[in-house]
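Just below sit the structures, each encoded as C-alpha cells.
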Structure 1
Amino acid sequence: MEREPLDSAGPGQQRRAFSVLRGTVETEGVRDEREALAALFRIDRSLERDLTHGFHSYAGRMHPSIARGALDRWSAKGESVLDPFCGGGTVLVEAMVAARVAAGVDASPLAGLIAEVRTSPLDEAGRSRLVGLARTIAEASEARARGRVPVTIPAWARQETMRFSPHTALELFGLRELVKATPEDTVGRALWLCLSSILVKFMRAGKQAAPGAAEKRIGRGIPSRHFAARVEELARGLELLEQQVPAGTPNAQVLVGDACHLPLARQSRFDLVLTSPPYAGVYDYAEHHDVRFAWLELERASFDQTQIGARGKAPGAALRPWVDARRRWLAEMSRVLRPGGHAVLVIGDGIVGSKPENASWAIARAAPAAGLEPIARASQLRPPLDPRLAALFGDQPRWEHLLLLRRR
C-alpha cells in the first residue's frame, strides 16, 4: 500500500461542484494499474464546463477528467462502453468524443432526459432553431411578466409559492407554458431541460423554504432572460460536441432502467463498464430533484422505489437492501462485460445501517462472487463536509475510491 499527497484544488477555493477533489491518495493492487488509477485524481479542471458538461446540475457527477482518463487507459476506439448509473451523462459525452460506442442506464427519468440532451449533437440548422425559439419564448415571457398578464397555474402547482416568490413563480409558469407548446423533438426536449436547469437558481433561499423566508431579489424578466442565456450556452456546447465527435460515432444510447436488472439484450457485451454507483446514505436523488420532477411532470414514485441506498430520515442506507442491491448490480455488470473486459468504479464511503462503510473493501469482498476480479484501487481522503455525515463518521476516515475490476 502506498500513499502520495495530491491536491487538485487551490487554497481558499470556493466550494462548488468538484471543488473538494483533493487529499492524500492511497493505492493497492497491480502496480501499473494502481498508478494509472491514482493519476486520475490529478484533475484537469478545464474540462468541468467543456462540451456539454456545464449543462444542468446533477448530484454526484463524475468529473469529466476522470472519465476521459479512464476511457483512454482501459478502452480503445470503436469499443463499447456502458455506464449503468449514468446520471446526467458525463461518461457518455466523453465516450462519444473518444469514438467509443456508448450506452447509459439510469433509474431516474430526469437523468435520462439530461443525458439524452447532453449527448444529442445538433447541426447548424438545429442549433439556429433552438436559439431562435428560445429568444422568441423569452421575449414573449418577459413581456407577459412585465405586463402582469394572467397565467394559468396547473392544479398540482398551487403550493409552488412555498418554493418561489409569487411573481417569480408566475413568470416561470408563463415560461413553462410557452416551452411546453414547442414540438416534442430533440429541440423541444432541449428547451424543456433548459427550463429545468434554471429552476433551482430562482427558488427561495433554503430548500423547501416556507412563505416569509428570506427572499432573493429577482426582477421581472430576469428568469426569462436567464432561460435564453442558458439555451445559448447549451447550443455552444452542442456545437463543440458536434465538432469533436469523430465521424461515424453513434449518439449514445440512453435507457431508463434499473442497474440491478439492466434493460439490455442478453447478448450485450461491453469492453468497459465505467460508472459511479450510489454512495450509501449520501443522496436521495428523487428528493434532491423534487422541484424538477414536479415541473417536468415526471413520474417519481417508481424512481423512489428503484433508487439504491437513498439517504432517508434514518441514518444511512438499510443494510440488507443495500448489500442485496450491490450483489445484483455487480452481477449485471459482469453479465454484460466481455471476458477480460474491465470495470472502473468511482465510489465513496457511505453510511450503512447507521455505521460508516468502506466501499472499497465491501466491493472487493462482493465482486468475486459475480465473476469480477479486483485488480487495483486508488483511494483519496474526502472528509465529509455535511455535518450529519461528519458526525456519523466521527474519527473514522472517509475515502473516495477508484476501483479497477476485471471480468474473468
Structure 2
Amino acid sequence: MSQVDYKDAKIALTINNGSSSSKLALIAEGVAEPLIAFNCANIGESGANIGYTLGEDDVTLELPLPDHTAAMKKAWEIIEENFPGIEIVAVGHRMVHGGDAFKESMLLTDEVVAAIEKCSPLAPLHNPANLDGFNVARGLFPNVPHVAVFDTAFHARMPEYAKRYAVPEQWYKEDMVAKYGFHGTSFQYVSRKYGAIKDLTHDEIDVVIAHIGNGASISKVEAGVSVDTSMGLTPLDGCVMGTRSGNIDAGVIEYICNKHQISAKEVIRQLNKESGLKGLAGTNNMYVVWQAMLKGDQKAALAFEVAAYRTAKICAGFLATLANPKAIIFTAGVGENNGDYRRAVLNYMKFFKFEIDEENINKRGQNVQVATGACGLEAWAIPTNEELILGEDSIAVALTGKAPEKYSFEK
C-alpha cells in the first residue's frame, strides 16, 4: 500500500466494467500507484473470483458472484476492512465510446447517460457494460459524484481529414461512421509524462505513441493533442494485436463469406477473436510468441515480425507527417517490457536511422530512452498509468466541474 494518509487524501473509486468482469481501484490524488486494485472475474458464471493487490500482497478469493452488484459490494467490504473510515470524493467510470459528443471527462447526468447510450451501437460489447457498472455503483454510492472518463475523448479533436473515411456521406451523417480511436487515457498520460520528463509545454509535445499490448494502437500527438490514431470506428483497425487482425482489405469479408457460406458477423468475429498473433502463431500472448521465436519456431518468428513491421509502418507514416517530431514512445505491456520488439520496430523504420542504446533497449517498466534517430529524434519507453488519469480526472471533475489542466506528475 502506498504511504499516504488516506483519511486526509482526496480519493476516487475507479470502475472499469465488462460484461462478466469488473476492475476497481482506489486512487489517491498525487499517488502514482493505486491504494488497492481489484479484478473481479467470471461474474455470473462458474469459477467467479475476486483478485486484489494491496501493497506487496496479491490475494485471490474464489466465491459466488451472481452479478456486478455482488462483486462491487464484496470489493467495498474489503476496502472498508483495510481502510477503516475511508471516504471517497468521486466514482470514476471508464466509458469506451463517447462518439463525437464528448471531448473531455464529464459528470454522469441523465443527459450524459442518454448520449452514451446513443453511442452504444458503436461499442456494443463495451458501452452497455460500462453503463451497467454506473447503474450498480450509483445504487451503492448515491451521494457521491459519478464521472465518465472516455477512451475516445483524447482523439476527439482530430482534424476532419484524419477522422473521415472516404465513404458515402450518409454513412457519416446518419450512421456516425468515422474514426474515433481508443486507449485515450493511456495516450494522454504518456504524452504528458514525456512532456514532464523533457520539461516541455503542452504545445511542444509532438510525438508518436505506440500502445502495444494484447490490444494495440498508435497515436500521433501534435501540440499535446491527438491528431490521428490507428484504431477507427472500432478497435479492429490498425496494428496486429493478440486476437485482432488489424487493418485488412474489406473485400476479404465478402470473399470469405461467399467461399465458406458464413455470415459477415461470423467473419468479423474471427477477425476479432481468432486472428492477429493467435491466427499466425496459435497464441495471443506476445511473451509466448517471443519465447517460441527465440527457440526457433518459424510461425512465432513470422507473427513477431508481421506485428513489428505493421507497427513500424504506421509509426513511420505518423512521424513523417509531423513538422517537428521529437520522439516515438513505446508503452503498455509489450511496449514497456519487450526490448526485442522495440528493436524490431525501430530497425524497420530505416529512413530514421535509429541507433539503439544497447544499455537501455532491454530495460523493463522504466522511463528510459532506448534509441536516437536522425535529426535528434528520440525513442523512449514510458510505462502507462491509465488508472491515474481516470482517478485524477474523476476527482477534479467532481470537485471543480472540469478535468485538471495539469496532473500531479506534471507539477
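Coordinate-derived values only; no laboratory data. Given the structure is predicted, the values throughout are model-derived calculations rather than measurements. Cβ atoms are built from the backbone, for glycine too; each structure is taken alone.
Determine which structure produced the value 37, 25, 20 for semi-axes √(5λ) of the Cα gyration tensor in Å, calculated from the coordinates; the candidates are 1, 2. Clearly, the read-out refers to 1.
Calculating FRET efficiency 1/(1 + (r/R0)^6) of positions 24 and 96 (r between Cβ atoms, R0 = 41 Å, to 0.05) for structures 1, 2 picks out 2 as the one with the greatest value.
Matching task: 0.20 is the computed value of FRET efficiency 1/(1 + (r/R0)^6) of positions 32 and 248 (r between Cβ atoms, R0 = 30 Å, to 0.05). Pick the structure from 1, 2.
2
Quick one: mean count of other Cβ atoms within 10 Å over residues 136-143 came out at 14.1 when computed from one of 1, 2, so which one is it? Structure of origin is 2. If you line up 1, 2 by FRET efficiency 1/(1 + (r/R0)^6) of positions 64 and 160 (r between Cβ atoms, R0 = 30 Å, to 0.05), the top spot, with the largest value, goes to 1. Structures 1, 2 were shown, and mean projected area of the Cα convex hull in nm², for residues 104-231 alone at 8.5 was computed from 1. In this comparison of 1, 2, the computed figure 20 for relative contact order in percent (Cα under 8 Å, 6 or more apart) is attributed to 1.
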